[in-house]
Every structure is written in structure tokens, then in C-alpha cells.
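None of the figures in this text is laboratory data; all of them are computed from the coordinates on show. The model shown is predicted, which means the values in this text are computed figures rather than measured ones. Cβ atoms are built from the backbone, for glycine too; each structure is taken alone.
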Structure 1
Amino acid sequence: MAESRTVKQLPLGMWLRPGASFDNYHADANSEALAALRQGGTGNMERFAFLWGAQAVGKTHLLQAACHAATGRGEGSAYLPLREAPRLAPEMLEGLDTLAVVALDDLDAVAGQRAWEIAVFDLYNRIRDQGSGMLLVAARRPLAELGLGLPDLQSRLSWGLVYQLQAMTDDEKRQALQQRADSRGFELPDEVAGYLLRHYQRQTGALFELLERLDQVSLAEQRRLTVPFVKQVIESVQE
């Protein structure tokens, strides 16, 4: 029991990235999902949404952006990546129905684990019954392919909004990189952004991590971002 109390006391904001917002999410193909989650602070909102899609299409970004938006309105929120389930406990979901936004990422990670499925099911019902709050759930596969052992959970999650997220185009990735650079106070020229997209990992998360590294190194060495300099940094990262 002592272990359960400990994991329940973990701060649920510890996994939130500070830079995730609706404004810096670039994916025209997912504009409907973006608009729906933006309405989370209005009285006309749909209170349940399930997002699915391949890795690096923006599921985590949108869930975390919804939490940050709630915080900006002075409301409570919680983001919980269920891939961390092996070191957590289903009891962590108790009491979350009092928050304005609850975001559960990586539902795939607990599919087939009855205790977790019941905990998510009960959380859904508590939020529904009290008539307020928003529950967002994300996974890499559609509900029918998750292998959920609790049919009622699959049914509940399908009642709300369901969106398949699409990957960003290269142009959208370039825009996202340049906006992220601008928010950090430096310029990312078009030719450098293009080089990153051609010569580094395609996943946006990895690109953003590299951008942070470039910012740190260029500041330390007082260098502008040029293709030769970026090539040098990439080689050092890949060693």
C-alpha cells in the first residue's frame, strides 16, 4: 500500500514539455482535431476525444497543449503517459475527475491490463457523470486494434470525438522548426532548415531536440547557424 500512495503523489505535470502549445502545432491535415481541442475552454466543447496515429504525428503535443491551455485559464490539468505504467499504479487516476483537463497518452501501453483498463473506464464515467471536465486519450492504433480486454471501455472512448492524426509535410516541419527557433530568440534560415530535414531524423521530436542543441552550441561558440556549422554539430551528436 505504501508504494501505491507514493505513485499517486507523483506530480502529474512532471512529463509536460514547456513548449507545447496550440499555436506552435503545424499540421493542416489535423486542423479539425486542433480546432476541437482548442474549444476545451468553451461551453460548447466536446468533453471526450480519442486521438490516434503513428509515432511523431503530434498526439503528445496536442494533449500537452490542452493541459497548458487549461493552466493558462487558471484551471487544473494532468498529463499522464501510460508508457510509464510499469512504475506507476492505476490508483493514480483516482480524483483526476476534479480537473478541467485529463490527458492520457499511450493507451496502447496498458491495453489488456485489466486494472488499468478499469481505472480508465471508471475515470471516464466519473467525468461524464459530473458534467464537466475534458478527457483526452491517445494511442498509436485505432480503438478496434488496441486489444482492449474491456469492451465497455472501447465503447465509451468511441462515443466522443475520434481523430486519426496525419504526419506533417516537410514544409510544415520547416515552419514548425523556424517558429520554435524564433521563440528561442534565434533565426533558422531556410537553407539550414532544409538541410536538417534532408540529413537528420524525420521525427519532429528529434528535430526539436537537435534545434535545442544547435541553440546551445551556437550561443556558446558565438556562431550563426550555417549549413557547415550545423553539419558539424550533427556529426558530433551522431558519434
Structure 2
Amino acid sequence: MKELKNEWKKYWDDRVKSDGYFYGKYGGNADFIIKALNIQKKDIVFDIGCAVGAHLIDITNKTGAECFGIDISPVAVKLNKDKRIKLSVADMESTTYPDDYFTKVFSLGVFEHTPRSYSVFKELNRIMKKGGLAFITVPNKYSFFHITKNIKMRLGTWDLGYEKSFTKSEIISILNKAGFKLKAYWTMPHKDPANIFNHMDNFFHKFSRQHFGFFIYLVAEKISDAK
């Protein structure tokens, strides 16, 4: 597990150095996050996998909420120059934040990069206030992307390290065990269908938006402590 995390850290350190990941075209506008979580000035917001903090800066600008974030990449965290948001290098499975602290949490395409999915949601439960909302995105197992990704993993040509996909029933099972109640669920098509498989995903998504699509988007409420 330590080796896996070190590989992931190196990947994102290199990615940030090469193209400033989550600046420019990769980040900035957080309107969809603000809407999904109904973020207001009174909220304490937390981003798991924040990179340089671009989404948090936008949330601060538009809502005035207090914002925190963690990332596995020290390079990304050091690039942030906005002192209004509080970023740190940390492991998402074991943070140093107090119990029952955050009211709104989001994580975009991060939870799939550990084989210990439940431990991440359990830690999320610990640091969230009861009644708090979490907005999470993870890869969808019902997609051609999932098939091509697994083929690349077997061939050794996949460059994003460990990454799993989920079905709706799998993610609901984890949420329930971790003390969350699903509030909203939908799938999203590819924004940039670069190949025939992505086009196929988008085609089938038109007929089954609850099941078929590139990524799962969900909003969950903390209703109890994790089991």
C-alpha cells in the first residue's frame, strides 16, 4: 500500500510540474460544486485531492465559506499562493482534522485510487458534522472506459496507477456502512470523447443516465457514525 501511494504521489508531482494541473483548463470554476452542495458563507468546506486549490479559491470568492484541502502532492500544495484557503499534504485515509468538523466536503476523481474504499469513507464520516453533505465523483463500472482501462492495466500501458470503478449498488453499500445516506445520484458522459469507446459511452448514456456513463456523481448526507 505504501508503494502504491508513493507511485501516486510521484505521478501528481510530475503532472503539476509539467502542466500545472488544475490551473487553466483543468480547474477554477466551482459553480457545479457550489450548486450540488448548496455551499453558503456559514459552511466549512473540505476538498479531498485539492491539487493547487483552484476550486477552493473559486468557492471562497463566490461564497465566502471557510475552505480547507488536502493533496498527496507537496508540489501542488506549495504552488497555492492564496492564504485564504488552508491546504496541507495528507493521506485521505488518515487526516489530522478534528471529529465532526466540516459541513460540506467534495472529492473529484480521487476515492477510486485506493483499494480500501471503505476506510476513506469512514475517515470522511469522522471529520464531517452530522447532517453534512459530501459530493463525490468516481469512475462508473458500466462504461466502455472501464473495459479499456482494465485492458491497459493488464498490458502495463495505464499511466494513472491503481484505479477501480464502481456500480451504483457497490457505492450505496459502502455509503450505508460508513454512515451516509444517498441524496442524489447520476452519471456523466465524457466531456471530450477522444475515441470510439468514449463515443459509445456517450451514446448509451442517452438511454440510461442512471447506470451507463463515464463517471458517477453523487451527493450523500452523514446520518450516523460509521459502523
Which of 1, 2 yields -14000 [helix-only ellipticity at 222 nm (-39500 (n - 2.57) for each DSSP H run of 4 or more, over all residues; to 500), calculated]:
1
Hey, relative contact order in percent (Cα under 8 Å, 6 or more apart) derived from one of 1, 2 reads 23; which structure?
1
One of 1, 2 was used to compute FRET efficiency 1/(1 + (r/R0)^6) of positions 114 and 218 (r between Cβ atoms, R0 = 25 Å, to 0.05), and the result was 0.90. Which label is that?
2
Answer label among 1, 2 for the case where mean count of other Cβ atoms within 10 Å over residues 98-105, calculated from the coordinates, equals 23.1:
1
Identify the structure, out of 1, 2, from whose coordinates semi-axes √(5λ) of the Cα gyration tensor in Å was calculated to give 35, 19, 17.
1
